[in-house]
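Novice: Down below are the structures I want you to see.
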Structure P
Amino acid sequence: MVTAHRILWAAALLVAVLAHAVLTAQTPTKTVWDGAYTDAQAERAQGTFSANCARCHTLTLEGARPLVGPQFWQANTQKTVGDLLKFVSVNMPNGVTAGSLSPSAYNDLVALILKSNGFPAGTFEVAPDTVANIQIIPKDGPGELPANTLARVVGCLGPKAGADWTLTNATAPQRIEKPGAAPEDATKALGERTMPLKFVLARQDANVGKRVSVSGILIGAGGADGINVSMVTRVADTCP
């Protein structure tokens, strides 16, 4: 009887886990185009921005350090609003007063940045728990990471051709904060791209035909002209 009860309990647990997985898979990813702040919150930030940020930044395309337009996309494409909030909270205002504002002030400032970039208002305010997974992507989809972005790609290292090594079966570039391989690089699904590896300083003969994780600066959008390599790490002995 106890055994039967345990079997029924395990079966019920399995059904619940599968149902959660299906529901998660069917839940669309939220983006900044779905609304991640309120107009009232953005309005609250106007005074804070003028007092603490306007000396260094602008909310228009004019000025040396605008927080809108190409500079915004260069810094934030394929990040989340949560990433943006964390960065602003740690680094603003510039200098010795960085991180000195209240959490609510930083929430409001991010709302103002989003509004100034033309993203629509929503029904909830910016806060760490509400925007952690809201993606910052163009309206028509993720697209390619901008040129000069620090990124990681995984693929098969091919023989050297001229001055460059070549990565085949390469994944789409993934934005990273620092160079290095990720644990999932050894097993993640590979892609169909071929990417020149530029300025590789260390010899890679022993890695030819192996699966490698490559970190570096993208040359051209999405690495169309290759990647300026900072690190190559073998993550598996066979490839693909």
Structure Q
Amino acid sequence: MLSVENLRSAYGRIEILHGVSLEVRSGEIVSLVGANGAGKTTLLRAISGVQPVTAGSIRFGQTPIERLPSHVRVARGMTQVPEGRQLFAPLSVEDNLLLGAWTRRAADLKPDLDRVYAVFPMLHPIKAKPAGALSGGQQQMLAVGRALMARPRLLLLDEPSLGLAPKLADQIFTTLGELKREGLTILLVEQNARAALSIADRAYVLETGRITLSGAAADIRSDRRVREAYLGV
């Protein structure tokens, strides 16, 4: 579904990604593991079109998309849940959800709203509440729900458990597993490497802008270097 080859990206004259290559197959959860500053968020932003690339290619399905604007990538089935959620705080929960479907203005959105409320039942009773008044866990559910409103085939998730209590983080990961079983493909960046690798099919380790290790998530989880660097074992 997604193929990234020799991707380079920079902020000004400082290159952050140094020829990154990876792939995500349809129906997978693929985790991207690495320390803070490794370039994980930059990579997701480059894939979604928010961050310019200086070299390399990104193919979504069979289509090169590295030169397409981000809203076109959304319309083609790729959506990102950004780090920090980036909700529209003064707007209601439901208005935030509706904004997630802005590329589908002519569509009947009620089935999509019903689906999000089924995935995250906690949001329905507070659908008129301002997003900025929600708890951290509720905001993360809303951020994922807003992305689902675009009907993505590929969901890019950046640090979904950041700042959440362990019980709420577990709930988010359980939901990601359910979405995968429904057929959604997920590329996951997550600070909790243990949790990320436990739900993933495959994984990549990114260090200082380069992929240093890749393979089945179970193999990555048992790798001595990964265990020492990211799992505290």
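No value in this document is a laboratory result; all are computed from the given coordinates. What you are looking at is a predicted structure, and each value in this text was computed from that prediction instead of being measured. Cβ atoms are built from the backbone, for glycine too; each structure is taken alone.
Novice: Check the numbers for mean count of other Cβ atoms within 10 Å over residues 136-143 across P, Q and tell me which is largest.
Specialist: With respect to mean count of other Cβ atoms within 10 Å over residues 136-143, the highest-scoring structure among P, Q is Q.
Novice: A further question on this structure: Quick one: FRET efficiency 1/(1 + (r/R0)^6) of positions 104 and 160 (r between Cβ atoms, R0 = 25 Å, to 0.05) came out at 0.00 when computed from one of P, Q, so which one is it?
Specialist: Structure of origin is P.
Novice: Compare relative contact order in percent (Cα under 8 Å, 6 or more apart) across structures P, Q and report the one with the greatest value.
Specialist: Largest value of relative contact order in percent (Cα under 8 Å, 6 or more apart): Q.
Novice: 0.95 is what came out when FRET efficiency 1/(1 + (r/R0)^6) of positions 152 and 168 (r between Cβ atoms, R0 = 25 Å, to 0.05) was calculated for one structure; which of P, Q is it?
Specialist: The correct label is P.
Novice: Let me ask another. Computing semi-axes √(5λ) of the Cα gyration tensor in Å gives 36, 31, 15 for which of P, Q?
Specialist: Here the read-out was taken from P.
Novice: Let me ask something else. For the read-out FRET efficiency 1/(1 + (r/R0)^6) of positions 40 and 112 (r between Cβ atoms, R0 = 30 Å, to 0.05), a value of 1.00 was computed from one structure; give its label from P, Q.
Specialist: P
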